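S.K.: As structure tokens, here come the structures.
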Structure P
Amino acid sequence: MIFHPLYWLVIGVSIALSAWAAFKVKGTFARFSRFTTRSGLSGAEVARRILSQNGIQDVRVEPVAGKLSDHYDPTSKTLRLSEPVYAGRSMAAFGVAAHEVGHAIQHTHGYAPLRFRSSWVPVANLGGGLSMIVVILAAVLGGAATVLGGTMALIGIGLMATTMVFTLVTLPVEYDASRRALLALEHGGYMTSEELDGARKVLNAAALTYVMAFVSSLLLLLYWAYALGLLGGGSSD
């Protein structure tokens, strides 16, 4: 059987982990959005000041629709902040805004993991798009029990691994951006120690989404390696 009950367990666990991480992020962001910082600045103002203090003059800061849709676009050098962050004056807004500036700083200084992740995107997209087709074909062909099936299984797992590599390299990129953010907020005197602790909790919660994405990707890869007979003598039958 191609889709063993274990497969549905892996899928269920992955969905549960992702849902828990999303719930954690939204809840933590909402909680610390209620606390206004003493500086009276907005998230956009803090972002612009940190950029300026790091000698970055060519990055635009603009609002974007939605919640938690914040991101830095290296192709256009644009830092897009969601409406609650762009105009917000809370601990949560400061943390998220500074985090995205952290990515802009990484880009400016050529941070190696960020360069690798950016170059890996088309590889991960291609691998992710083809992997399920190939592993199912490998299962139909008998997996590791046959020469052709074994070859297809190795190719399929290799394609699936491209997505896992992307989720793995995302971890240091995101954690480093948060580290830079907290340092900038502290050294710039934008937040008190208590306020900084709130921003840290928001960023730590956000980091869970990337950890869960990696765990889910790894679980799926291990399942198919087992099901196709490449790991632990499993079988797709």
Structure Q
Amino acid sequence: MNIKQAKSGQVEVFETNAVRLYHQLQREILIGKLHPGERLVRKALCDRFKVSQSTVTEALWRLESDGLVESAPMYGTRVCEITMERTRNEHILREALECQVAREVTEVLRPDDEPVLLEMADEVDRAMQVGAKYSEAGMESHRSFHMKLAEITGLEILMKEMDQQWRRHLVLFNWISSKLLPVPQGWHRMLLLEIFSRDPDRAERAMRTHVRYGRSRYLEVVEEINSDHSRR
């Protein structure tokens, strides 16, 4: 990525072809256009996007660093499969990250942050209410809410790890969202009220309950879908 100073004084950001391709493929994976297990053939990608082999290789390397694709000798690259082991691991990692974020937020939260967070929470809760179709915009609002909490901590390592974990989480979520339990009304607002207590232990307990909600159903759905695939 190159940065150039425009005559107007504004900074213009120019993306390389590899970065543009990376963002395009990332989005297609996140919204489910590219399915778990789907092969990403380099020549086909070169032809589709009219780019060089080196551009495709760099884009796929970035996606592999994010944990969205995986490569194997003699097989090539494919979108990561949704396995039971991977699903369990991602849940454990998300719980650890989110609970630490909740603790850190209580130490630095400012009064001005509260109305912004409440507005974001209400937007997510509307998107996840019973009967609502959980759209791409709804998924992004959900990610943005949790990333906002990480941003408030001011800890770059937490923000980086949360960003990557949430992108992987959205792949999982998008794949099975229609089969999951609906969240209780005001689910994210209730979480915030606990965080607003400024008590780190209370905030951590609330976040742990939040991220564990529906986990058993989540794992059941992954097992059911994998069983269906193995019988085909």
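Every number here is computed from the coordinates shown, using simple stated rules; none is lab data. It should be emphasised that the depicted structure is a prediction, and the values quoted were computed from it without experimental measurement. Cβ atoms are built from the backbone, for glycine too; each structure is taken alone.
S.K.: With distance in nm of label points 7 Å out along Cα→Cβ at positions 41 and 97 as the yardstick, tell me which of P, Q scores highest.
M.R.: Ranking P, Q on distance in nm of label points 7 Å out along Cα→Cβ at positions 41 and 97, first place is Q.
S.K.: Among the shown structures P, Q, from which was the value 25, 30, 18, 15, 10, 3 of P(r) over Cα pairs in 10 Å bins from 0, in percent, for residues 129-184 alone calculated?
M.R.: Considering all the candidates, the number was obtained from P.
S.K.: So, one more: For which of the structures P, Q does the calculation of helix-only ellipticity at 222 nm (-39500 (n - 2.57) for each DSSP H run of 4 or more, over all residues; to 500) return -25000?
M.R.: P
S.K.: A value of 1, 7, 13, 15, 15, 12, 10, 8, 7, 6, 4, 2, 1, 0 was computed for P(r) over Cα pairs in 5 Å bins from 0, in percent; which of P, Q is the source structure?
M.R.: The correct label is P.
S.K.: Can you say which of P, Q returns 15.1 when mean count of other Cβ atoms within 10 Å over residues 89-96 is computed?
M.R.: Q
S.K.: Still on this structure, please answer the following. Of the structures P, Q, report the one carrying the highest value of relative contact order in percent (Cα under 8 Å, 6 or more apart).
M.R.: P
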